[in-house]
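Heads up, there are several structures right after this.
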Structure 1
Amino acid sequence: MRPMLVDRFGRPVDGLRISVTNACNFACIYCHMEGAQPTGREEQMSPEEIGRIAKVASELGITKIKLTGGEPTVRPDIADVVASISAVEGIKDLSMTTNGSRLADLAYELADAGLMRVNVSLDTLDPDRFKFITGSDRLSDVLDGIEAALDAGLRPLKLNMVLLKGLNDREVWRLVDFARSKKAVLQVIELVRAPGVPEGVFERYHAPLKDLEAQLVLRAIRVVRRELQDRPKFFLPNGAEVELVGPVHNTAFCAKCRRLRLTANGKLKLCLMRPETLDLIGPLRAGASDEELKAIFRKAVAMREPFYKPAKGLYRL
């Protein structure tokens, strides 16, 4: 049995989010770049390097890897990246978060390489609103990509909708019906004030999830709470499934966090909301052994702490 990484707050770590590039073909107004602060001088990790990191992580008990960006599919070798991770024994869940714009061309190749499922960002079905939010007029490409992903067997497919006050907050039920029609899960995500989010975006567009949650509670025939970050998932009478991702001021969310992050330039990031990182790619390229790389993982886990945690007075923001 493989060992399990556990931080000093008793939180096991079995997931790793790997940003494979900082590049993106969209310009979403709320993008936080996975909390990274790119300088433009980074050399991205090769498929072989990512595969080795996945192997080291797997030997420490990490079983779930999600590829993120930027936009992962803008890498011309993204199928090679997927294959390098898929070949690692012990990885039980290999997924990708994508804007979906290139999935129509890549879904089958990614599935053949070993990708298991995708989360597709879809904040709106309105073309004009989509262009405002993403800086792109490629809504039709995204919708084609969703169809291709489903046809290629990248399931369960999740649609990620960031709730934005005054933009798409009146479109939630339309997205619920659309997701149901595709047998997809709709994840409604609370906008966060994370490092990298442009100034003023949170103040202008943040909408709490409490009103939507109250509506879902009334309509749902069943509610479960996922172990990952204590997320509530609602099963509606028409077959729709809706999951809420609400991290802001949420101590339960942080208390159940099971992830580390790896930035596109090879730094282990302890928390989306915190600046601390540990260099992993530097030692790897300098010839570090697997045991030395494992020690960096263990140090990162030992340094983790919840961003929102119970305390007297106000929580941190």
Structure 2
Amino acid sequence: MRRLVLWEDAIKECFSDDFLFGKGTDHYELFYHESAELSDKNWGSTLVRFVHNDFIQTFYENGLIGIVGWLGIWGLVCWQAMVSCCRFFRAGNIGELGIRIGLIACILCFLTEAFFEFPTRSPCAMFVGWSALGLLLGLNLESVEIIEEKKSFSLSKRPLLNLAIGVVGVVLPIYTGFLIKDLFWANVYHFQGRAAADANKPQLSMHFHRESISHAPWEHLSRKAEGYLLITSEKRYLDAMKSIEDTLRVHPGCLQAHQNRIALLINEFKNPNAAKIAYLDMKKAAPFHPFTHAEEKKLNDLFKNLSSKKP
């Protein structure tokens, strides 16, 4: 039931002003609360990263152009493979037929899962799905002469090809390691920061969260924790406000950061008008969320009290 509600909210947002190009790749989480009219009423305490339907999420993030292109890639390659299967079946070439049917079955399984989950965003499943697509595309591009030539193919007869395959096999894992190292260490330091906070060691927690931010400044989790620690532990409210602004810059849907900013403006900076502006930013990011309604009630009560005290 929850999944159907997520789909309904996301599909409505797909036909917004960003219909053609979408919200941006991997931006569903950032703008989730803007469109979660039904979801926030039922599961408002949970931030959702995935629609649990990669077709809808691709439409949401990359627009009409993105979803048409994405479906076109998979559909064209599978259609070409089906045509090849018919040709090899008539020719009685069971070996080539079996390879293609196996790859088509793998791709169809991947796409079926994509209708209910998010395999295109899961590294293991993504590797299998796109590898199968690449192999099938390569087979589709082969001519009959190349297929016949493969029967006598030997790497030892082609030293340059052998060398190229070896170089790719050595370089690719190293290059991938450099790509993922920042995200890996960001996660390590983030969870160390959480553990230190649980152990009532706020300064150590702050150190770990700042290390996490230095490795992945585009992530919001440690930024959110940094702002909270600056407020509750170190009482450095100006620095906390800057940290909160940085958090909202990278993740405008971070509701805890919105709440902390409003609370600082009311309680520490004594500026209810600025707090109202901050609330409007929160309402834009999450118009349907219970937290937003709670902040609205808080501000209404505050302004009523202020107006009653005026002579």
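What follows is calculated from the coordinates using simple rules that are stated; it is not laboratory data. This is a predicted model, so every value here is computed, not measured. Cβ atoms are built from the backbone, for glycine too; each structure is taken alone.
When you work out mean projected area of the Cα convex hull in nm² for each of the structures 1, 2, which one comes out largest?
For this comparison of mean projected area of the Cα convex hull in nm², the top structure is 2.
A value of 17 was computed for relative contact order in percent (Cα under 8 Å, 6 or more apart); which of 1, 2 is the source structure?
Of the structures listed, the value fits 2.
Can you rank 1, 2 by distance in nm of label points 7 Å out along Cα→Cβ at positions 214 and 294 and just name the one with the largest value?
Top value of distance in nm of label points 7 Å out along Cα→Cβ at positions 214 and 294 goes to structure 1.
To which of 1, 2 does the computed value 2.5 (distance in nm of label points 7 Å out along Cα→Cβ at positions 126 and 190) belong?
Label of the originating structure: 1.
-9500 is what came out when helix-only ellipticity at 222 nm (-39500 (n - 2.57) for each DSSP H run of 4 or more, over all residues; to 500) was calculated for one structure; which of 1, 2 is it?
Of the options listed, only 1 reproduces it.
With Kirkwood radius over Cα pairs in Å, for residues 70-253 alone coming out at 17.3, pick the structure among 1, 2 it was computed from.
Clearly, the read-out refers to 1.
Rank structures 1, 2 by mean count of other Cβ atoms within 10 Å over residues 6-13 and report only the one at the top, that is, the highest.
2
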